[in-house]
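Input: structures, listed below.
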Structure 1
Amino acid sequence: MFDHIADAMKQPDVVRLDRNMYVLRFEMMKIYSALEAVRHLLATGVVQPGDTLMDSSSGTYGYSLALACHKYGMKCRIVCSTKLDDHVRRQFEMLGAQVDRVEIPPGPMVDKMDQGARLRRVAQILDTEHNVHWMQQYHDEVHYLGYRECAEMLQKEFGGEPLTLVGGVGTGASTGGLTTYLRELNDDVELVGVQPFESVTFGSDPVEDPVASISGIGSPIVMRNVRYELYDRVHWVGYDSAVTATTDLFRRHALYAGMSSGCNYLAARWEAARDPGRPCLFIAADTGHRYTDTVYSRPQGEARVEELAPRCIDSLDQLAFPWSVMDWGRRPFHPVSKENPS
């Protein structure tokens, strides 16, 4: 029995989809990191009961933080973009969160300007208000802590056998946290990161996606929670390929998931075929409901997923749209942001 709905919602399911391909399916993955981060900050005295916990988010982290604040009796403030769905905004507010929308003039650069504008608003709030703690999901390693529990569950599920984990990089905390704790328990865990084009995180920012940027798994700013030395391989996936994979995941396996899940599924299909004797587990971080009117409303006629194949490259200057893959080799990387990284 759970004491709060957030504790129940964070629990994932492991589902076998093919001979050696599995999915780690969440209702909302970032609840893991938000719950443990808030608990840890209270236990260590970094924040006090009743303080306001704030972060920039237009997606699942904002919802996860609102749930964590609801559980622990903290005030919550979410700085978001105007792209935030009204249904989600109302849920934030009913959970007690204050929603601070950042207006950006319409135009072709709106997606690229969004994250930097939100962070500038965060800085303004910190300068003018008291008892507000910025959670810094992008930078504070406290967000790694919650994934120890999930790693221990996976260790029991797979019995310590070799494992390839595929996941969207995003802030770095989910794939980084899971892999860090899994490797403490099992020395044969490969980590495969998935990125969109136009993200500075693994250096794909010079390559433009002509359709749209995929939110949630990449960024125009430098995120300090990304530990590059953890990653064995990286896939870069374009928007149209992601749509094809996301809808195929639903049609073929009845898994209604978000766009990052589709990207991970596409990469995992390639990884599983590459080494048929090795279990390959990809992350489905949330459900597909945010994409009902976009990804899932696309007309029939996209390319079949079997027709998609990556370009295997040896260096970042060979990156090519719509899908590239490169052995990363757990090496360091120092991205340069065009936005304010603070």
Structure 2
Amino acid sequence: MPAPDVKEAPLPHWIVPFAASLSEPCVQALSRLDAADALPHWSELWGLLEETGRLHADEYALSMPHERVLADLLGWAETGDALADGALPWAAWWAHHDGVTLTPDQYWGQLTPCHWLMGRDHMTLLDPDSMGITAADSRAAFEAVRDLFESDGWTLLWGAPTRWYASHASLAGLPTASLDRVIGRNPDVWMTDHPQARVLRRLQSEVQMVLYQHAVNDRREAAGLPTINSFWLSGCGLPGRTATLPAGVTVVDHLRASLLADDMPAWLAAWQEVDASVLAPACARLKAGQPVKLTLCGERSAVTLTAAAPRGALGRWWQRWRGVTAARPASWLAEL
């Protein structure tokens, strides 16, 4: 009798966005991770891993490093179109997961309702996930601005409280900055000078006027919540690309909210959670002779680390030496 086919378990691959940033608060906080008890599994794991891949751009790229890693895993670069910076079709990806059907031969973008905070010298885009936008508030704002878009030839669909979907001919080939690039920063700086972006600037101004003193924002102000006064467009592209990550891939989002908010005590605590929930089981797998894969992503780079198989006594000595010299995370993470 032939032996039954046994499927191997997928290789675990943890992807950790926001492992570091170039912001001054983060630069100052990084050294705290060097404390002996800060990340107890770091040095143990680092002696068993080696760098096997690196994606690098700069902090001004429209697409985040972790987005480029995920796009590669989804096989988007193999579908025939060159995926230029700022041209990753995340709108279609999220629409699929929101259960929204998009017309396949049209370009779609993701509209994120948000708050542009007016400061003395510039604006700042608040993290929409921190605004407490309910489905009711989102739908009310959506219906309030819908005619602005549709009267201009757009198609607008509601997907989730912080995800609306828009289609228009002007989105074809339009590069846009990732929302994660813009949160906590001046959105004007991240609006590209592409000719088709002029349409967006006009719509953003008109949306601000429509939502100013709208009933939904009166209620939000009375509740002490930020108003919904604008939107951000991102993730433009055609539907139809792969929407499911390979088996074994886990995106670890523990660090995102605190880093975008420059809340360093919360970010350091989140790193300890990553150490316990990701690095600890990774150590256990490697000790058991099972491989793992880890990708750490910052503002500029994404670095992939995999198990390094020691070769004899010299190889084991080299692993131990690497563990000692790479045990301090601050300098290593600062390169991301």
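FYI, it's all coordinate maths here, none of it is from the lab. Everything numeric here is computed off the predicted structure, so don't read it as measured data. Cβ atoms are built from the backbone, for glycine too; each structure is taken alone.
Any idea which of 1, 2 comes out highest on relative contact order in percent (Cα under 8 Å, 6 or more apart)? Can you show the working numbers first?
Details: 1: 18; 2: 38.
Sorting by relative contact order in percent (Cα under 8 Å, 6 or more apart) in descending order puts 2 first.
When distance in nm of label points 7 Å out along Cα→Cβ at positions 74 and 218 is compared over structures 1, 2, which one is greatest? Each step should come with its number before you reach the end.
Values: 1: 3.1; 2: 4.1.
Top value of distance in nm of label points 7 Å out along Cα→Cβ at positions 74 and 218, among 1, 2, belongs to structure 2.
Out of 1, 2, which has the highest value for distance in nm of label points 7 Å out along Cα→Cβ at positions 186 and 242? Could the numbers behind the result be given before it?
On the way: 1: 2.7; 2: 4.0.
Of structures 1, 2, the maximum of distance in nm of label points 7 Å out along Cα→Cβ at positions 186 and 242 occurs in 2.
Consider the structures 1, 2: one of them gives 20.3 for Kirkwood radius over Cα pairs in Å as calculated from the coordinates. Say which.
Values: 1: 20.3; 2: 21.8.
Matching structure: 1.
Could you tell me which structure in 1, 2 was used to calculate percent of Cα pairs over 18 Å apart, for residues 130-273 alone as 66?
Comparing all candidates, it corresponds to 2.
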